Structure I
Amino acid sequence: MTIQMLPVFYDMDFTEKDGHLTSDAYLFHDQTFQALNIAIILLNTIVNSTIDNGLITNNGIQFPQYTTAQITAIAATAALGTVWFNTDIAKLQVLTATGVVETITST
C-alpha cells in the first residue's frame, strides 16, 4: 500500500460568509483526512501497541506474514531490505542486496 501525500497547501478562503467551509477548504480537509487515515491504518498493522490511561506501550513490530510461494512472487518487485515472516518455516526472511531472499537464523 502506498501512502498518498498530503495535499499541497495553498492560499484559499476557508469559510464562506455564513461560516461554512468553502468547496476548496472542504476538499483540502477531506484529502488530508484520507491521507492521515491511511497512514494510521498502515501504522496500526505494523506496530503492536496498547494504550492504557493515555500511555502508549509498543509491544513489538508485526512483519507481513506470507508463505514461501507468496514471498517468492513478491520478492521480484520488492525493495532491497524488505523483511517478511515466512509462515511455512516460521522464520523471518529478508531480500538482500544480491537480490536473494535469505532466512534470518540465530546461532
Structure II
Amino acid sequence: MKEKNDYGMYSGAFIFDAMDRAALKYVREKANLPKKTVLVTKWAHNVEFRRQVCNKDFEVHCGNLAVTRAGFWCTAELGQNGVLCASADFMFCIANNYCVA
C-alpha cells in the first residue's frame, strides 16, 4: 500500500490502518488479554475523515472500551496539531489464526 495519494496527502487507507492498529493495542492492554490471544478487526463503523493528514506527526487516542458477547469495541480519533482529522468505532473479536500451520 502506498502511504500517500496522488496529491501528496496520506491516504485514507493509511489513516484507517493507523487507527485500527492503535485501537487493537488499546483493547489488548485495557482488557488485559494475553499476547497470544488472536484479536481481529470484526468491523469498523462511523469512519469519518475530516481533514487531510500531511505528515506522520499525528496522534491516535482511543477510549470507551466496551466488552460484549460479540467482542471488544472502542473509539479511535486521529489528530494532528490539535485538530481532529479522522475517527472511527472499532469492534474486535477473538479468533483462530488460520494463517499459521
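All of the numbers you see were taken from the coordinates with simple rules; none came from a lab. Please read these numbers as outputs of a predicted model, since none were measured by experiment. Cβ atoms are built from the backbone, for glycine too; each structure is taken alone.
Rg and Dmax of the Cα atoms in Å computed as 14.5, 45: which structure among I, II?
Here the read-out was taken from II.
Relative contact order in percent (Cα under 8 Å, 6 or more apart) computed as 31: which structure among I, II?
II
Once FRET efficiency 1/(1 + (r/R0)^6) of positions 11 and 91 (r between Cβ atoms, R0 = 41 Å, to 0.05) is calculated for every structure in I, II, which label goes with the largest value? Can you show the working numbers first?
On the way: I: 0.15; II: 0.95.
Across I, II, FRET efficiency 1/(1 + (r/R0)^6) of positions 11 and 91 (r between Cβ atoms, R0 = 41 Å, to 0.05) peaks for II.
Hey, helix-only ellipticity at 222 nm (-39500 (n - 2.57) for each DSSP H run of 4 or more, over all residues; to 500) derived from one of I, II reads -10000; which structure? All intermediate terms of the calculation are to be shown ahead of the outcome.
Values: I: -10000; II: -6500.
Only structure I yields this read-out.
Name the one structure among I, II that mean count of other Cβ atoms within 10 Å over residues 19-26 of 11.8 was derived from.
Derived from I, not from the others.
To test your reading of the models, identify which of I, II gives 1.8 for distance in nm of label points 7 Å out along Cα→Cβ at positions 43 and 75 when calculated. Could the numbers behind the result be given before it?
Numbers: I: 3.2; II: 1.8.
Corresponding structure: II.
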